[in-house]
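Chemist: What follows are several structures.
What follows is calculated from the coordinates using simple rules that are stated; it is not laboratory data. Since we're looking at a predicted model, the values are computed, not measured. Cβ atoms are built from the backbone, for glycine too; each structure is taken alone.
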Structure I
Amino acid sequence: MSHPTADLRVVLVVASVRPDRFGSTVAAWATARIVAHGGTCLDVVDLMELDLPAGLDGGGDTERWRSRVDAADAFVVLTPEYNHGYPGYLKTAIDSVVDEWQAKPVAFVSYGGGAGGARSVEQLRQVFAELDAVTVRESVTLVRVWDMFDDGGCLGSPAGPDRAMRAMLDRLIWWGWTLRAARPPAALAEVAS
């Protein structure tokens, strides 16, 4: 499949909102890898910077968030694993918009202790399936992440994570263009009704 000359619009969602989070370090690495990969126009959304009230009633930054999700062709969700799950505020962000996720691919970069966030990704795949989004099989899993990065935010052994990121982005971009071409605005609304 040949792609138009325009770049695919990808949103990187930084999911942790804890003040002492390690997510900023991982997000800086992921951002650099996505930019270096090419073929995308990247929008980084740090959930820590958004006020998203629970529920579908809106308020706060809900409309600004909705417009960024709507404008995106694809997503990379960067999530830690907290107590064998993903952050609660990420669920609030996902649930605060609904239709805007439809027929768009979602990839995952997860991090944490021994499981590297894999359990949070397993749960998120179910959530996004219910929203009619397509999750990408390939992912990046950073196990014992605190030991992987030095004090300057550089990976000590980048070969494996960089290779996983390239494979994930290749697949995400393919799905992004494929679903963008197949996503006429009214078609999904007709199917859902």
Structure II
Amino acid sequence: MVETSKNKIQTKILKSSFGEIFFLDDFSKFGSSDNIRKVLSRLENEGLVERLAQGIYLKPKKDPLLGTIYPTTEEIAKQIAKRDKARIAPTGVLALYLLGLTTQVPLKAVYLTDGSQREIKIGNRTIQFKKTVPKSFAIKDELLHLIIQSFKEIGQKNVTDEFLNQIHPSMLQLNNEVVQKQLKYAPVWVQKQIINLTKDNNNVD
């Protein structure tokens, strides 16, 4: 049984792309969870997959100079959300990083979710999913969400001219119609900041 499972799992992985992420559930039709774990452990020893975290595996993509190219925490988080059929949205320092407002890669990536609340360790990195209310996903535009979360991370009292200058290029990319429809779901003080920064652009062709 284990050999048969191994052959099926191995075939599925071999047919996949390098850099693809797998979960135990992806192989559920090939045997029990314990059996699949044993097979994946053997395949890891053979170098076909790498275990990123409990129940999460990677078909490693190798670079001659850099070695294994690992997926970003964002890519892993999106795959977990897709598997769980949950919505996620980056928050905190991660929002600043994704907007290019900080070059420091956050070791702890925090996401709001309407799925399960949990924390996943991947090497020296952590992905945290914080359970939130559906209202938190009222802002559907990804860029607007990142901008609002960046303001919230900085805090009302710490918004400086330097920060406004840094975030302004991102503001220029916002769609005016999106702002008009979705900005109302942001805190009032953030709404005012964004309106002040975008009002001068409304007359630009």
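Chemist: State the single structure among I, II that was used to calculate FRET efficiency 1/(1 + (r/R0)^6) of positions 48 and 88 (r between Cβ atoms, R0 = 30 Å, to 0.05), giving 1.00.
Modeler: This figure was derived from I.
Chemist: Where does the value 8.2 come from, among I, II, when mean projected area of the Cα convex hull in nm², for residues 32-135 alone is the thing being computed?
Modeler: The structure behind it is II.
Chemist: Kindly point out which one of I, II the value 0.00 was derived from, the read-out being FRET efficiency 1/(1 + (r/R0)^6) of positions 16 and 160 (r between Cβ atoms, R0 = 25 Å, to 0.05).
Modeler: II
Chemist: Sticking with this structure for a sec: So if we calculate relative contact order in percent (Cα under 8 Å, 6 or more apart) for every structure here (I, II), which label has the highest result?
Modeler: By relative contact order in percent (Cα under 8 Å, 6 or more apart), the leading structure of I, II is I.
Chemist: Taking 1.00 as the value of FRET efficiency 1/(1 + (r/R0)^6) of positions 8 and 176 (r between Cβ atoms, R0 = 35 Å, to 0.05) derived from one of the structures shown (I, II), identify that structure.
Modeler: I
Chemist: Okay, next question. Here Rg/Rh (Cα atoms, Kirkwood Rh) has been calculated and equals 1.08, so which of I, II was it run on?
Modeler: Label of the originating structure: II.
Chemist: Taking mean count of other Cβ atoms within 10 Å over residues 80-87 for each of I, II, which is largest?
Modeler: Result for mean count of other Cβ atoms within 10 Å over residues 80-87 over I, II: largest is I.
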